[in-house]
Structure 1
Amino acid sequence: MLPHATAADRHREVMSKASLAFVSSDTADAKAAMESLSARYGQASFDDAEVVVALGGDGFLLQTLRDTMSTGKKVYGMNRGTIGFLMNEYRVGGLTERIAAAVAETIRPLEMLAVTHEGETVSALAINEVALWRQSYQTAKIRITVDDQVRIEELNCDGVMIATPAGSTAYNLSAHGPILPLDAPLLALTPVSPFRPRRWRGALLSNKATVRFDILEPEKRPVNAAADHTEVKAVASVTVRESLSATATLLFDPNHSWNERILAEQFRY
């Protein structure tokens, strides 16, 4: 290393020598890519690797981020799935150079604390969103409190969610919620098919906010909640806040960063 190397130079040199573990989804394309890349670059064990290269789609990448949560490992995704919004372009050559030049983004998950109608307490982390939705044919009735202040006394809806910036392009976007830059200190509070208040379309909240959902008429109008893939049935209340301790690190190619994708998505017509 040169004596006058910058911090960026030193980082690139360290990352160019980082040990890699390749993981893949169950699709044939992803498995073939893992076999090709591991033969070319070597395969470290998952526990020993400094960088985990995830091959698949966005769902598999999010699972890999959950598996590496708070370990210090960095995750570099390459698209072998369908949409791949969170993924880098798949190429076999020049991988160590791409990882060395990649831009790191820190992701903080949401913490969900759900209390069921039976009094059971369930906690879970969500990288994408915490979502509530009606369990029966009747609309849900939900009170929304933000930082101990009731903001909506009664929301009649099919559901409601809080999405992170990483999750803002998933379920949140399909419910017409806003797309958030990955480094934005914001959370998206988005209703699903709101009936009353008819004109309420959601809110942008500080990532420091604590949001509580109380289910009104829980026996007549039961509601389920989910933190990503962890589902809790028949909830009475759900409290959500950004985690203060858990983190995951995602690597993006500098010419195809998350923020560039966000801008491109917003100007798509």
Structure 2
Amino acid sequence: MIAIISDIHGNLEALQAVFKHMDSDCDVYCAGDVVGYGPNPNECCELLRSRGVPAVMGNHDFACANIDRLDSGDEQFPDEQRELCRRIFEGKNTVAKASSRWTNRVLTGQNKQWLRELPLKLEVEGLTIVHGCPGTPEQMLNDYVLPGQATAALTEQVGGRMLVVGHSHLPMRTARVMNPGSVGQPRDRNWMASYAILDLVRFKFRYIQDEDLSFRIVSKVASILRVPYDIGTTIQKIKDEPELPDTLGERLTVGL
């Protein structure tokens, strides 16, 4: 059985609740954004690292691990990546920028390095996992696949595998594309943590070209699950950090 998590965003209480909820024999994969927004970036990194969870890099992971290098002259940070990081960071709203600066400041060197070394794409168990959208590094980090955009043309890029994405924080399940929703900051007006389970088969087959039959197969083996967690503790932690905007806690209560 495969479990897919995504968009944890430093919400330790939500991540712990999801791990407690899923079967202990699950193979777990993460579709990115372990950090950003939430009050426990180090603890979330360390929990995934301790459990050996393979993860791809999300846009917040990339920015939060690297914004202190933007003007540092670090020769190990190539100019192309530096400019990409600058574009991603400068494209954020005021609240996201504030949380990224705080996260960058509190992340340990070890966790920053772990985030910097995450791949942009994983191909495992018949799945292709990216945070954003298949394509260029910038697209894999920062482009959205929203409900209604999961077309056959998009999934042709992943060679018959099932495409798993994150980034939008919106759960989605189609014949060839899945978004598990967000563990730590759901945006579908449901405050509970979201993750996905893929059951019964290991997706070793290439997808049947008949869309309806393909969806009926996937619908029997893929589920989006919701898990309540101690949201009050997370909100209080955010309030206790002067550099984290209170709105980051308030939005959790309404799933936005």
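A short reminder: the numbers here are calculations on the coordinates, not readings from a lab. Quantities reported herein were computed from a predicted structural model and do not represent experimental measurements. Cβ atoms are built from the backbone, for glycine too; each structure is taken alone.
Structures 1, 2 were compared on relative contact order in percent (Cα under 8 Å, 6 or more apart), and the highest value belongs to 2.
Look at mean count of other Cβ atoms within 10 Å over residues 63-70 for each of 1, 2: the largest one is in 2. Work out which structure the value 2.4 belongs to, where distance in nm of label points 7 Å out along Cα→Cβ at positions 31 and 79 was derived from one of 1, 2. The correct label is 1. When mean projected area of the Cα convex hull in nm², for residues 23-182 alone is worked out for each of 1, 2, structure 1 gives the greatest result. When helix-only ellipticity at 222 nm (-39500 (n - 2.57) for each DSSP H run of 4 or more, over all residues; to 500) is computed for each of 1, 2, the one that comes out at -10500 is 2. If log10 I(q)/I(0) by the Debye sum over Cα atoms at q = 0.10, 0.15 Å⁻¹ comes out at -0.45, -1.02 when worked out from the coordinates, which of 1, 2 was used? The correct label is 2.
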